[in-house]
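Following are the structures in question.
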Structure 1
Amino acid sequence: MNIIYGLVSLDQKKIDHSIQSIKSSLLEYNPVQSKEVVQSNYQFAAQTFTEVQPENLLYSENHCFIVSNSRIDNKEEIYKHLAIEPNNAIPDNVLLLQMYLQFGEAFVKKIEGNWTLAIWNENNQELFIARDSYGLSAIYYRLCNKYIAFSTLLKGLVDWDKENLRINGIYFASIMSAWNRMSHETAFEQIFCLPPAHYLKVKNGKISLTRYWEVEKTPELLLDSEDAYVYRFSRLLANAVYNRIKNSTNIATQLSSGFDSSTVTTVASELVKKQGKSLVAFTSVPKENTSDLFSELTNTNESNLSILTSKFLGNVDNQIINSENASIIQNLKLSLEIHQSPIHAAGNMYWIHEIYQEAQKLEIDTMLIGQSGNATISWTGYPEGFHLKTFIKRMIGFPIPEKLTVSSYFLYIVNQLKAIIQPSKSKPWESYAFINQQFAEDIQLESLMKEAGHDPTFMTYKVDRNMHIDFINPIYSKIGNLWQDLSYYYHIPTYDPTSDKHIVEFCLSVPNQYFHRYNTPKWLIKEAMKGRLLDELIHQKKKGRQATDLSIKVSEESEEFKQLLESFKGNKTIEYYLDIQKIEECLQRIVQNPRSRTAYMDAVYLTRAINGALFVQKFGERLAD
């Protein structure tokens, strides 16, 4: 893995800044090798964690320089494009730059895998930054004065030119309110994340952003039989997993009780078994029984199926992680240092870090996840034609995604009458996002949500192809950002076969009837994995959930949380952005009854708010007025 970064003048004049501040801020990642080029109006550099050929870090040819972080999956095709003999000894940078020189900016359409790159073309004084279609990767760029800086880690850009750093208040509000704004913004003004399937060009002081892959335009795929869909699905999935582990020695997966991680683990197990090898599967479980905190339809301890899956596969060592000694607060602070931003699922970070720490001990060199699987390989599909239950819900105005029972409908009517008799003056997000009211008014949060078509009640629900496209979200997805950060920090490359370009295209091209067939949701993956996954897993009715002991752990750390909240008081920036009193009240509810049915969601909201407060505390003095 390479960390790449650089700095380019927008007016082609001599740079009076330096990449040394970026370089210094990244030393904590313990690179063992680096290479850089420093000229009057551009500076490029790369760092890596292992000894490699210098060309793998920075390469130049025909007055062009390239730095990249890459895993290229289609090298055989690239050799043909370049009319050269296959040779795995050729560094990726050499192949990528030669593709650029031969095909121009269109070369990005011909590269498959997980990759980010930056090229400086001395001949026409042009900067070219690009990233893969949809992998677990990220590259950021920062516009400041007459410069543009880029880095695969946000930290490098945050630490560069600190005096002009400003927090993006709207982005902050969107994270606190679980609102996906579908933008390439970050938590800081003038720092942006290059979206998947995009490249950016800078020439003559002008910046242009171009999208090169429009997956939503993928046409429907019509095959001869249902077996043909199952066969192609299985083949693409095997290729996706193989490409991510073919150069690995010690492989691990994150295994839950769901379809996605179980399928990824199964396919990886099948592939390495042919070589007489095994793999490790990490499963997060609560520190104690938490079944009483959730409904009967929730699987609160996913080891009940992960252990059986591992035994069934035969060559999988299932490592159970209960994070008994993991501190929520310390992991929230660690996450902020790694990601430099507030994150949506802050309450999950304690067990995720625990997995990576255990993986380091076992010298794991590749981690597989199934983050995108719900939108791809295990997409549920939707029933077609006339459905009585849906019709009745629409007739009576009952929310379609909710389960309709006598008690649920009675509660719905009561709430509707309350809203009519005594309309609430509070905003929908106030129950789960502890945003200060004045801050929300200043940025016109409610208007912004309405303009974007966002429903803060999360009750709007429409299942169709457009929802499928939005769920995959190939335009502004930030799924790769978090996992790339973890990959760098722990020196463990992390990949998601379910986000493979060919998998995404295939799953969007398959007619709905093969996802929801014979009145069976997820029919395609169930058929493809029949006999390969446990029957208990395929036919389970419970939905797995991680971090089910979150409220219990928060309660046990309540004194530390109280001290932390006290430290926030008097900080005008934190108090402007967040309602500390509401955060305190949330903590009190958890402490009073950590095993209540509402305690878990309270803990989710609390950890997200604490994560946000820590972020403002760290960067608050740099806020714009």
Structure 2
Amino acid sequence: MPHSTASPHLLEIAWEACNQVGGIYTVIRSKVPAMMEYWGEQYCLVGPYFPQQAAAEFEPTDDYSDVFGKAVLQLREEGVEVYYGTWLVTGRPRIVLINPSSAFHQLNEIRHQLWENHHLPTSEEYLLHQVLAFGELTKRFIKLVANMSKVVAHFHEWMVGSAIPDLRREQVPVKIVFTTHATLLGRYLAMNDPNFYDQLTAVDWQKEARHFNIEPAVSIERAAAHGAHVFTTVSEVTVRECIYLLDRIPDTVLPNGLNIRRFTAMHEFQNLHLTYKEKIHRFVMSHFFQSFPFALDKTLYFFTSGRFEYRNKGFDLTLEALARLNYRMKKARMDTTVVMFFITKQPFHSINPEVLHSKALMEEIRETVEAISNQVGERLFYEAAASTEYKLPNLENFVDDYWKLRYRRTLQSWKTHHLPSVVTHNLVNDKSDEILEFLRTANLVNNADDRVKIVYHPDFISPTNPLFGMEYGQFVRGCHLGVFPSYYEPWGYTPLECVASGIPAVTSDLSGFGDYVKKHVKKYTDKGIYVINRHEKGFEESAEQLAKHLMDFVEFSRRERIAQRNKVESSSEMFDWKKLLVHYERAYHLALNADE
């Protein structure tokens, strides 16, 4: 229910508001419709102005009559480049975009004051300069709004946190909520320490931050956490991290959701699965069938995706489980094939020319076959109408020699004795790539008798991608299972996106999402959400559990898979922002009632 005019105004400040960099963009963007429904005109986002991003997603307004607009005009009078308008996403919220470069001339003074007043160290890194300038300008904007109205300011992540210490020092009448989605130091430590969780209690934060050369950013994060009236994080998994790395216990947890209505296509998701699976079939035929065929109606598509963090994202565990799955399927003489896609971002020179060439020849075969079938169809129809006999004529007689020759030649030039490549692109670091290293060592290289085939695609999937030609969300819907057994994952949107699309998913109890599922979803395995136990379990045990889950899934009948997809889809409603917004409202209530 929208707030009355006497209620506070809510400013939500994020580096990724109207600026897609990573996962927080999804959090902010997908939450907007629910926020607009609750806060209405008293809700406004604040983010940095970057012309390229703004061009696609921002629409300026000429109405500056509300408190946000008035503050923008005052800031402009002070010489700041600042824009006010609508963010062109579902819900169409108000947004203020501030160009950090407007305060670059003050950088020396800003840095000096942060050190003098708060002992915050700085560096010469350009991103840090942008962050500090944006923090200064955001502080000035909030002061202007706070002069006109009661304000709650919700800051996300360290990049916007440098405004908080000064807002408190200058006693600006604003209630501050700060959310860390993942501690910066935690991410670095988890990537480099296999015993991260065991050693968390003994970490010397300053020593480690200096070691990784991130002391200024970590210092801002700590100052923001301590300066906020209400400090929050996104999952129980990250609570421990906050306690030991930021030295403050979070006041409440804000689990992440999705705007589920965006995914719900009433009773259509089974049809969508079939439609997009056909598109994946096209790619698989072009990639594998030039070397050897297999039955597509007995093929399952598994995938994992996300930032390339080999251990954090559980790529290492997934590969180990796939090698075991391949062994077990071969031993059981199964005729099912699993094609596993690794969708991540790695530096590459180009798409592998052989992969592209195979795709092009596949299209030529399709065109040839269509031309032949059209020719046969027309001639057969005429023959049937004119015939006095009732038996089927020899169809080969209906095909011109030209098409017969073209058919034969195209097939000859397409077929090969080479194994299908496990990677679709020419990687810059081919020799040292950890995924390729594992595949070569384990000999999981798309041999004809392998039941598990691998497609490593080191780029995002998009409609302009020549190999798939589809949206990432469509690709997800076309698969059978998402695999995300993360070692370090503060929340984890990828399995949640699967669930919202009616696709079963694997997660882990070290991810915020997996931990939430274990605590709040009854009989989650029956509902197609598999949670791998990695907390206090060794790599070996977790790999065995994952391999068993994958084998169980492979052994399902088609009817069982369809039934599970129905259950997955029906459980997605509990992750809708409308259900989860209550946690945010609790945080704002705590802030409004907090003592200065």
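Name the one structure among 1, 2 that mean count of other Cβ atoms within 10 Å over residues 218-225 of 24.6 was derived from.
Source structure for this number: 2.
If Rg/Rh (Cα atoms, Kirkwood Rh), for residues 362-433 alone is computed to be 1.29, which of 1, 2 is the source?
Values: 1: 1.20; 2: 1.29.
The correct label is 2.
Something else now. Work out the source of 20.3, 58 here, i.e. which of 1, 2 gives that when Rg and Dmax of the Cα atoms in Å, for residues 450-569 alone is computed.
1
Out of 1, 2, which has the highest value for distance in nm of label points 7 Å out along Cα→Cβ at positions 378 and 458?
2
A further question on this structure: Kindly point out which one of 1, 2 the value 194 was derived from, the read-out being volume of the Cα convex hull per residue in Å³.
It traces back to 2.
To which of 1, 2 does the computed value 21.5 (mean count of other Cβ atoms within 10 Å over residues 186-193) belong?
Details: 1: 21.5; 2: 18.8.
Structure of origin is 1.
By the measure distance in nm of label points 7 Å out along Cα→Cβ at positions 226 and 498, tell me the structure among 1, 2 with the highest figure.
Between 1, 2, the highest calculated value is found for 2.
Suppose helix-only ellipticity at 222 nm (-39500 (n - 2.57) for each DSSP H run of 4 or more, over all residues; to 500) works out to -11500; of 1, 2, which structure was it derived from?
Value -11500 for helix-only ellipticity at 222 nm (-39500 (n - 2.57) for each DSSP H run of 4 or more, over all residues; to 500) corresponds to 1 out of 1, 2.
No lab work stands behind these numbers, since they all come straight from the coordinates. Keep in mind it's a predicted model, so treat the numbers as computed, not measured. Cβ atoms are built from the backbone, for glycine too; each structure is taken alone.
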